[in-house]
Structure P
Amino acid sequence: MNAGDWFSGDITQIGPDSFYLRQRSVRYTMFGADTVHFSGLRVAFSDIVRMPRKTAMVFYRNDRPQVIHGHEKFAYVKNGLLLQLIGGGYAALNIAGSLFNHEPPFEQKNIKRLGLAAVIFAVGEILHLNYRQHLRIGKKYKLRYISLDQKPVKLPF
C-alpha cells in the first residue's frame, strides 16, 4: 500500500482501529469487463487520508481505481473553470477588438473592462484553489469506530 493510492472494494470485517477490505480490480477488454477480487487487505483508520465524495465516479485505468467528478451538478462552476474561461475570454476579445480598431488596448476607457475580466478570472482561480473532489479526513471529516455490541457509555457533558 503506497501513500496516495485509491482502493475500491467491500469491507469484510471492522475492528476498533482497522478494517479488512476485499479489494476489487476491474479490467475492461473488448470481450467485456473482468473483475478480480483480492481478500485480506488490512487498512488502519489512521492510514486513510481522503475519501471520494458521494457524487464522485470511480473508474479503472491500468487495474487501479481513479476518482473523477462523476455526475456532480455544476462542477465546472464550483471548481472555477467556467469563470476562468469567461474572464480570460472576455479579456482576450477585448484586447483583440481594440487592436482590430487600431486603438491602444490599455487606454483609460478600456482599463475598467479589463479590470472586470481580471476580477472574474481571479474569482474563478480562488474557487479552483479551494475546490476538492474528495473529502479530506481531518478537522471537518473524521472516521470513527462505533461498536453496536456494547451498552452506550454516558458522557459527562
Structure Q
Amino acid sequence: MKINKFKTKRIGELQSQLLNLEKVVLDLKTQEDNLDVFNAMKTGSAQLKKLQKQMPVDQVQQLMDDNAQSAQYMEELGQILGGEMSAADEDEVAAEFAKLEELEADEVMTKLPDVPTDKPVILPDVPTNDPVIATKVTEKEEQKEKVRVAVPA
C-alpha cells in the first residue's frame, strides 16, 4: 500500500511538473506570437512613414483646396450659362452665331466641286398621268381570283 501511495504521489508530482512544462511552452509560444505581432507592427509603421513622406499633409491640403476651387468655378459657370441673358447678350450671341455659320458655309463652299458648264444638264420629263396606288391583296382574295379563273363558263 505504501508503494501505491508513493506511486500515486509520484504520479501527481510528475503531472504537476508536466503541467508546469506545458505552461512554460505555452508562455514561450505566446511570447513568440507577441514578437511576431510586434515586428509586423514595426514594419507596418515604417512603411506608413515612407508613404507619408511621399504624400505630405500640406500637399494633400493644397490638392483638396484646388479641387474645391475648381468645383466652385464650374458651379459659377453653370449659373452664368444657365441664367437668363439680357437682350444685348442675346443679340451678341446671335451675331456671333451668324458669323460662325457664315464661316462654316464659306468653308463648305470651298470644298464643293465646280459645276461643269460645257455640257447641258438633261432632266427627265415630268409624268403627266396620275400615279397608281397599289392595293394589298390578301391570300383569301388571291385564292378566290384563282378559283374564278379555273372554272370554265
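A short reminder: the numbers here are calculations on the coordinates, not readings from a lab. Because the structure is predicted, anything quoted here is derived from the model rather than measured. Cβ atoms are built from the backbone, for glycine too; each structure is taken alone.
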**OP:** Taking Rg/Rh (Cα atoms, Kirkwood Rh), for residues 55-142 alone as the quantity of interest, name the structure among P, Q where it is greatest.
**Re:** Q
**OP:** Out of P, Q, choose the structure whose coordinates give helix-only ellipticity at 222 nm (-39500 (n - 2.57) for each DSSP H run of 4 or more, over all residues; to 500) equal to -10000 when calculated.
**Re:** P
Subject >> Test item: distance in nm of label points 7 Å out along Cα→Cβ at positions 79 and 135 calculated as 2.0, pick one of P, Q >> reply: P
Original post:
Comparing structures P, Q by FRET efficiency 1/(1 + (r/R0)^6) of positions 15 and 31 (r between Cβ atoms, R0 = 41 Å, to 0.05), which one has the largest value?
Top reply: Q
Original post:
Which one of P, Q has distance in nm of label points 7 Å out along Cα→Cβ at positions 7 and 119, as calculated from the coordinates, equal to 4.9?
Top reply: P
**OP:** Could you tell me which structure in P, Q was used to calculate P(r) over Cα pairs in 5 Å bins from 0, in percent as 1, 5, 4, 4, 4, 4, 4, 4, 4, 4, 5, 5, 5, 5, 4, 4, 4, 4, 4, 4, 3, 3, 3, 3, 2, 1, 1, 1, 0?
**Re:** Q
